[in-house]
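Structures incoming, each one as structure tokens.
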Structure 1
Amino acid sequence: MLSIESLNQFYGESHTLWDLTLEIPAGQCTCVMGRNGVGKTTLMKCIMGEESVRDGKLLYRAEGEGEGGSGENSSGDASGHEPLDLTRRKLEERARLGVGYVPQGRQIFPMMTVEENLRTGLAVRRDGLRQIPERIYELFPVLKEMRHRRGGDLSGGQQQQLAIGRALVIEPRLLILDEPGEGIQPNIVAQIGEVIRRLIKEDGLTVLLVEQKLPFARKYADRFVIMDRGRRVAEGEIAALSDELIKQHLTV
């Protein structure tokens with residue numbers, strides 16, 4: 001689904017991502033883990049286009065994407081299509097290509113209603129749909145109940161559901177979630193985890209997740225990637241996330 005090749009990113013003179021290479025397989029949940037400040041959120045912003053990269057490539061393959069790359073992409077996907085190089089594309093274009101993003105801190109519009117927040121996602125749909133997909137309300141019934149309430153009046157957990165719902169309005173093929181369980185009640189965290197699994201099983205979605213909570217990662221993710229100082233230091237199936245790796249790279 002997404003191949004990250006030798007990605008380097010800088011903030012000024014500070015080198016934050018170092019020759020980062022990752023494969024995000026389609027139809028699975030990959031959880032990126034690591035201590036604070038190792039570059040996890042920076043990586044998500046680079047994938048989405050909120051931060052620029054110095055060099056490297058972000059090669060994206062989405063089912064049904066027939067348009068070819070710019071000629072600098074060297075390998076095709078399983079369907080024979082050339083992958084799309086997202087590296088220099090604008091954020092809005094990445095969204096139109098099927099990349100959904102829920103940033104850390106949610107960033108909903110507090111003065112707009114739930115329905116108005118959801119409608120903001122319709123602007124980047126390529127099919128011109130102007131109605132909120134019923135699937136959003138099926139996954140998050142509370143959003144339908146509160147669709148006329150302002151986003152800023154919702155609880156933290158409800159705002160997180162709204163942020164995820166807004167990202168799903170574009171019907172993405174790749175959904176990026178940056179710490180979706182941060183600061184919200186455990187029952188809502190569990191609901192979000194179940195929604196992730198439903199989206200993968202029922203809709204064939206690919207999920208890239210940043211998460212610090214080990215129980216959540218072990219229950220809902222298929223794969224893990226551990227970062228340290230802007231580098232990938234370990235990865236594998238979630239069952240291979242050993243106590244030794246946790247002690248070495250995740251405990252404070």
Structure 2
Amino acid sequence: MNFRHLTLAERLDFTRGGTEQLTRHLAELRDDEVAEQSVLPGWTRAHLVAHVGYNAAALCRLTDWAATGIETPMYDSVEQRGREIDDGAGDSVQVLRDRVGDTARLLDEKWHSLSESAWSREVRTIQGRTVPASETIWMRAREVWIHAVDLGNGARFSEIPDPVLRSLVDDVIKAWRNNGLGSGLTLQISEEEPISIDPDRGRDNQVSISGDLAAVVQWITGRGAEGVTGLPDGVDAPRWL
């Protein structure tokens with residue numbers, strides 16, 4: 001079941017579960033550990049935590065846009081977003097922790113106050129995509145579940161609910177195809193039908209990456225090859241974001 005096929009209440013519940021997963025693992029870190037390297041290259045855990053907090057605030061702005069009809073961008077620019085994260089990473093650990101909790105609660109409140117018609121109002125993401133406001137739920141679910149793993153202190157892709165994993169597969173494949181990436185790759189998820197990124201390419205030149213759903217999603221999102229087979233040396237997943 002794809003995340004987008006769930007009811008509104010179910011999507012909100014899965015997103016809330018991801019927030020709980022992330023905040024639980026964040027709470028398990030000592031303050032001095034927050035300054036250490038995250039799973040993401042070039043980002044400490046402080047950068048990651050700053051990003052998660054500011055991401056919720058940015059989605060609050062899109063929710064306000066949907067509620068009022070007044071354009072309220074996520075960020076002024078990509079550069080401003082980057083500066084915000086860099087500056088936020090320098091805040092005290094307590095400020096970082098509080099921001100994650102406070103902005104997540106505010107976003108949840110704004111979602112619950114949206115009218116039925118506002119959910120279909122179009123807003124614009126930082127990448128320039130025009131999407132219905134309901135897409136903000138998926139945007140947040142993706143952030144919290146993946147970044148819980150990126151903290152690097154025990155969260156696993158195998159703990160991410162199947163609907164979230166399925167939608168991540170869809171998102172990554174769509175991004176690769178839109179950007180002409182992943183040609184020659186085939187994804188074999190357990191006993192399911194294989195997914196060829198570029199079906200027109202001859203089968204003789206395909207590289208087939210196999211594993212269960214969680215392992216394949218971990219690899220295609222650039223978080224390591226644990227649990228996948230068929231991966232030639234030196235082959236990394238193409239970027240998707």
- prompt: To which of 1, 2 does the computed value 18.0 (mean count of other Cβ atoms within 10 Å over residues 136-143) belong?
  reply: 1
message: When helix-only ellipticity at 222 nm (-39500 (n - 2.57) for each DSSP H run of 4 or more, over all residues; to 500) is computed for each of 1, 2, which one produces -16000?
response: 2
- request: Using relative contact order in percent (Cα under 8 Å, 6 or more apart), single out the structure from 1, 2 with the greatest value.
  value: 1
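Any read-out appearing in this document is the output of simple, stated calculations on the displayed coordinates, not a laboratory observation. Because the structure is a prediction, the values reported are computed rather than measured. Cβ atoms are built from the backbone, for glycine too; each structure is taken alone.
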